[in-house]
Every structure is written in structure tokens, then in C-alpha cells.
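Asks: So, here come the structures, one by one.
Rule-based calculations on the coordinates, nothing more; no lab input. In this text the structure is predicted, and so the values were computed from the model without any measurement. Cβ atoms are built from the backbone, for glycine too; each structure is taken alone.
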Structure I
Amino acid sequence: MSTKRPPDAPLQPTFEGRYDVVVIGGGPAGATVAALVAKEGHRVLVLDRSQFPRFHVGESLIPETYGTLSRLGLIDALRQSAFPKKYSVQFVADSGKVSEPFYFDEHNPGQSSQTWQVVRSDFDKLLLDNASAHGATVRTDAQVLDAVFDGERAAGVRVKTGNDQDSDTPRTIEASAVVDATGQSAFLASRLGLKEPDHRLRKGTIWSYFRGAQRDSGRDEGATIILQTPGKKSWFWYIPLPDDVVSVGCTGSMHYIFGKDRSTPEETFNCEVERCPALRDRLEGSERTADFFTTKDFSYYSKRGAGPGWVLIGDAFGFIDPVYSSGVFLALKSGEFAADALIEALQHGDFSESRLGGWQLDYSKGIEQFRKLVYAFYTPGFSFGKFLQDHPRFQRHLTDILIGDVFKPEIGEMFEAMGDVIPPSDLEPHVACESDE
């Protein structure tokens, strides 16, 4: 198959010689690490196989993204954008009870308490263009075939680009460090045998986009809403976007969402909407503007996040679940942490595992706060409302996690009070829609 550049594709910058850092993947994690390392004057090359802007799900930003976005110099651009402002998150329990909104400024007043619901194609391009503006060389026609190792140390990559002169011949790019920011492809983790599924979170999702759906008024207009169906068999996200569009996705266990007795994604989605009156009412009169998308069995982690000359960031390091919108935050934050480690590594000429991945111990503890909250969310019979009635002092801890302030050890006290937050096997019996009445 030819990989020659089509006539309407943009010209790509040339790249040659040795780089300080090669970043595989130009999404939020890769663009963040590239911008911050290049800003310090280092030679950075970003390689991605897709043209930007490109479609991607995961539109909701949580407040703690503000710090990294500010460091990247992008707050003014986001303020001037058409992205809806997000001030809160709200939950509808499987009983149908609607929670009060969790307003972020009631917990942490200040500019960072307001965030955005973003169109990922535009948001990701903004980040990648920012990396280029800070001096990184960015190629979006590049297929990385493999990492090059000198013994146990990563020393570069083998890559094939879409340029006519090198479309059939891979080239080797040498680098002092290789960053895997390939998202759920998990390029290095997969090749090194490090990727492990989270068997307690074997979930699948069906989602699409709707125009003309009901929105709340005032500062609730841009709120993320999480709605559970009876028996916690599934849940929906409801994320307002520009142009009167909302992103709506349905998530449940693989067995339940994609079981043998299920038919098409559209029929399954519509079946679950009927089981969720609060969502059905919001979608009444709306028009679907895209096909249905699906993703399956997406929860995993890497047994190791760094090695000599290489480091994993963002979803390449692991992915939990979409329910608390942690993906972009963890991508940005891991990109920032990795950038600081790489800058120090370049200063000291030390590309050891401890130097490149020293930040990952505390980072992983933060990930576990999200993961445990997800376990609690899926546990049948567990109610956050009832838990907070019995333990009101943990209201702040819960809100800490919802905004992304997860890198502090005292949050763990809340999970000790919860007891068993581990969900049951995903192989629970399937309950057909007609029997839920």
C-alpha cells in the first residue's frame, strides 16, 4: 500500500540528525511533554500517524487541568474559544434521584474552579500547535514501526513517513530518550509485555452526538451529568458541546453491553436510554448528528512505567474508566511530570529508569484514588449519598477527586471507611430491557 502524501495534505517539516527526545504520539500527553521540553531549548521530535485535527472522544476537562494548561500558556486561548464553560458535575442515581450539583468553586474558589467542555479535535490541535510553537518538530504522517534499543536502553525509533522519498524505506531516528504517548495503543507497553487488563473493570461503551437536546440554564448549562440506570447495569455521560451538540455515551460491563443477546449498538443504546427516564427526557426532540461509536475492554495499566531511555505517559501508561473524566487530566499531568524529569535527565546526562520514572510512584497513587472511586461507583448497593450522610467529613475528599486534586495521601481515609468497594464480576446475568419495568 502506498503511503505517499495525498495532494491536499499539508507539507510536513523535515527532520534529521539526533534528537534529545522523541515523542511517539501527538495527543494531549505527547503535546504537553513536547512543548515543555522544547521550551527549554532541547531538540524534540513528535511523531504521529494521523493528521490533525482528528476525532477523539473524551471531551470533559476537570478543574485540576488548569495548572498544566496555564503552564502551557493556553488559558487565554481557551477563554476565547466557543467551548462551553463547566462549573460543576451532577449525578443521577440508579434510583432516579438527582444529586445537587458539585460546584467546583464552593470547594476551591478561584479561576481554576471553572473549566471547559472541549471538542477534542480542536483541543488536541491547539495543544499540538502549541508544542510546535515552542520549538518541537511535529510530523503527523509518521508511522513508528519499532523502538530501537542499545542493550536495555531505548536509543531511538524506526519510522516510516508519508514523504515520497522515504515512503518505502524506514529510517532510524536516534534520541537520548523515547516517550510513549500513543494512548490506548500503548506502543511500548504492548511490545515489552507490560500491559495488564484490569479484570474488575471490563467495560464497554457506545456513544454518539445529538443536537437540540435539553440543557440546564445559567451556569449549569455546561455541567457534566452522570446518569445511572436501574441496578447499575449501565450509566450515561451527558456532556454539552458547542453548536447545541451534546456527547452522550453509555457504559456497562462487556457482558451486558455487548453480550450475545444484544443486537446492534444503536438498538442497545436506545434500549438503555429507555431504562433511564432522566436521559430520555433530555434527548426528546433531539437529532443524532453522527454514527454510533464503540470501544471495548479499555481498562488496563502498565506493570512498569519507565526504563533506561524510555518513559510512558497518558493512556500509554494506563487507562481507568471514563466516568470521572480523568483521562485528559492524567494525560496533561503525566506529560508535565515527565517533562520535568526529562529536562533534569538532559541536564545531568542521566537517562536511567529512576531519573525518567521517579515521578511515577506518587502519580500512580493519585491514579489509584480515581480507580477506587470507580470501583465504588460500580458496586451494586453502594450509594455515595448514603455514604456521605453517614460520613459527612469525607465530602471534601470526594470533591477533591472529582476536581482532580488526588495527589495527597489523606484521601485514602475515605476508602478505608467505605470498606469493600470492589465491584462484582462483570459476568453478572444480563437483564433485558423489557424485564426492568
Structure II
Amino acid sequence: MPFQITGRKRLEELENLTLAPYARKSAGANRTRKYEEAEHAYRTAFQRDRDRIIHSRAFRRLKHKRQVFLTTESDHYRTRITHTLEVSQISRTMARALGLNEDLTEAIALGHDLGHTPFGHLGEVVLNDIMTGKRRLKGQEQPVNLGGFKHNYQSLRIVDSLEKKYRFEGLNLTAAVREGILKHTRLNRGVLEYPDFYYEGLNYDQDMASHLEGQVLAISDEIAQRTHDLEDGVRAGLVDLEHVRELKIVQVVTQRLELEAVAQGDEYLFLGLLITGLINFLVEDVIRNTLRNLEAYLERHKSPEFFDEELVQFSREVDPLQKELNKFIYREIIDFSRVQWSDDLGEKLLFRLFEAYYLNPDLLPPYVLERYTGAEQTQQPVVLDQEQVRRMQHDGNFLRVICDHIAGMTDYFALREAVRLSRLNKLDAHDLDLETALGQTPTLP
């Protein structure tokens, strides 16, 4: 028998044969793109979305964005990209066990954090304060609400319009992937008003994703955060293992895996086994509880294609344990003084970067200004007169362009840019220890 390429249609047939009836199938998903495209010969629509995200510039930048600790402090702390890969692994495991569409789950996982700012969640707070008018920029007559900022909305903005790689704006992803990206964390309906936001296919009237693949991603994100933040916090010396072992969920896992002897002999081995055990414990609980929820749901509803309830959840027994773990991590690790020091640095740095660009738009790269004006990109310096600058400062779209530019920065680029602008006397850095944060004296062109 001659060898034949396994084409898209065959892959779609295999989905119908192997996936659960309640899984979201690839067939027909291509029609949900904003811009019409022909089907691919041997990739399903969700596989194509996954690949587009991986090849995007925003995805590559995740490797130098902080998760909790500054990326300059150690080679082993999680960054946004390693967090993303861990979320992808956990969500794929869960999707496979539940008979869901693994390609859809993976695509959502890889794209869910594309909109994160430099310096972790702190950057999100700073940009939201500026874009809602809570913080006033120097020279700004009256701060106004320009729609706010939240990383899940920004992730969607990136894949819908900011990425420039194809003949159309953005990555032109399918509706199921876009909905999963947006709903991996809570929505701010009626608060955030992003410009040119494309609502088609998002089922925006409900908080959770309308497919189980998106719900799996959301809880996988939580599991990854709980476990890797705990491991990084212990390895950073912010909390000792004896204190960690006081947690009920740690005691349960330690007992199940019989780790008491290991804890007395090799702390690092104990920590590694504990983190692995925690992930397995939480994932297994979600899988079993989801199946129970799903069985009850399908008894009440005939159509399994769209879900209007949150079914992918921790069980009643485990939910309080994982919430206690989360509170412990925030209290002992996230809010600890060393992390707060870098938060203080990041807050001042990002606000002053925004202010410097607002007062001096010509400091922005030419392609950013050309995006704002709609002019053809030439990469030549843009010359602005005072009247043009004044008009830009009164235009909310210009502030959104600054916001997009800063949100896309890596930690290291933001630090380098602050050094550059301070040397031009355009940014006040007298109380910012930039050299220490960079870990070395930067060599700038």
C-alpha cells in the first residue's frame, strides 16, 4: 500500500472517532476566523492557531518577562515562557484524560499570557491606573478613563490586531481559541472598553469558556501558579520547608507519597517530589470532579457542544486546601519584601517610561508612531512639531499606543530603555537602582 499524507480531513475524522462527544471539534472552526481563509491541507484549524502563536513575536518575548521574581536574579526562576509551557503540559494532560481536543487546549495555553506586561502583575496595575485615569501623567490636563488594561484582554488585542506577520491584522485565530485566551481569568465586563475589540464568537455574556478545553486551561493556569511559585519561593529562601509542611495539602501529599524519610535526608529531593506530588494530586482531583460534574450536566442538557456552567473545578474536599495554599503563597512569597522591592522598582520605572513617551513622543520607535498615524513604515525618525505633540497628548488612541508598546516590553528591555532615556535626561532615575536590577552595567549602542 503506498504511503499517503495524513491530511486535515483525515485528522478531523480521527477527532470524531477518538474524542469525547462533548469535546470541541476542529471541523468548521476555520469559518469562525475574522478574515476568511482557505483550509490548510494537513493541519486542523486549531493546530494552525497553535503554530501561529508559537511563531509570533509576542510569544518569543515571554522568555524575558518576569513571573514572580526578576529574571535577572537567577537562571532557574520561572519566566512567563516557562510558566506557559508548564500550563500547556498540565492542560494537555487533563484534556487527554477527559477526551477533549488537545490541540485546542494547547493553542489556548500557549497564547493565554501573551498580553502580560514586564514586571509581572505589577505592570498590569500601573498601566490600568494610567488608562483608567487613576494616575495622572505630568503635563496631562485632566486624566480620563481610556478603557483600562488587563492582560487577558491585551492577549486578545495582540492576536487580533497587534501582531504583524500576515496579509491581515493579527493572527486571525479561531473563535474557540480567542474565547479561551480571554476567559483564562476573570472578565471585567462594563469596566474595560478596549478600542476596536472584536466580540464575535467570544460568548461574552458568560464568564467561563463555553467549551471544556478553555475551562481546563483556566484551572491548569491556577495549578501551575500554585506549584511553581511555591517551589521558586522555597528555593529563593523566602520560606523554609518546615513552614511549608504545616499546610494541610502538603501533609496530605507527603503522607500519600510517604515522603517523611526523604524530608529528613534531602530537602531538595523532598521539594522536587512534593511539587510533583502536588501537581498530580490537584490534576487528578480536577479530572475526577469534572467527570462527576459533566455527568450531572449532560443529564440535564441534550446538547453537549456549548456549556453555560463551570464544570472544570476542584472537588469540595480539595478546593479549601488549594485555596489555603494560594493564600500562603501570597502571604509568604508574593508579598515578601524582596519581591516588593522589585515591585517598587517596576512601578516607578513603568510609570516614568509612560510619562516620558507621553511628553516626548519622538522617543518612541518610528514603527510605533507610524502605527499610530497609519503611515507606511519607513523606520526613519519621525519629526514632530509642538502642535502635533499637543494633539497627540489629547488623543486617547495615542495613549493606547504607548500602553501597547510598554506592555510588549520584556523586563530587560524596559530596564535598558529606562537607562537610555535617563541618559537623555528624559526620565528621572535618581531613586531607581537600574544597574543592580540589570545585574550588570548595561552596554548600550
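Asks: By the measure distance in nm of label points 7 Å out along Cα→Cβ at positions 94 and 214, tell me the structure among I, II with the highest figure.
Replies: Greatest value across I, II: structure I.
Asks: Given a computed value of 0.50 for FRET efficiency 1/(1 + (r/R0)^6) of positions 86 and 254 (r between Cβ atoms, R0 = 30 Å, to 0.05), which structure among I, II does it belong to?
Replies: Only structure I yields this read-out.
Asks: Tell me which of I, II gives -16500 when you compute helix-only ellipticity at 222 nm (-39500 (n - 2.57) for each DSSP H run of 4 or more, over all residues; to 500).
Replies: Structure of origin is II.
Asks: Where does the value 2.7 come from, among I, II, when distance in nm of label points 7 Å out along Cα→Cβ at positions 158 and 398 is the thing being computed?
Replies: That value comes from structure II.
Asks: Assign the value 21.9, 68, calculated as Rg and Dmax of the Cα atoms in Å, to the correct structure from I, II.
Replies: I
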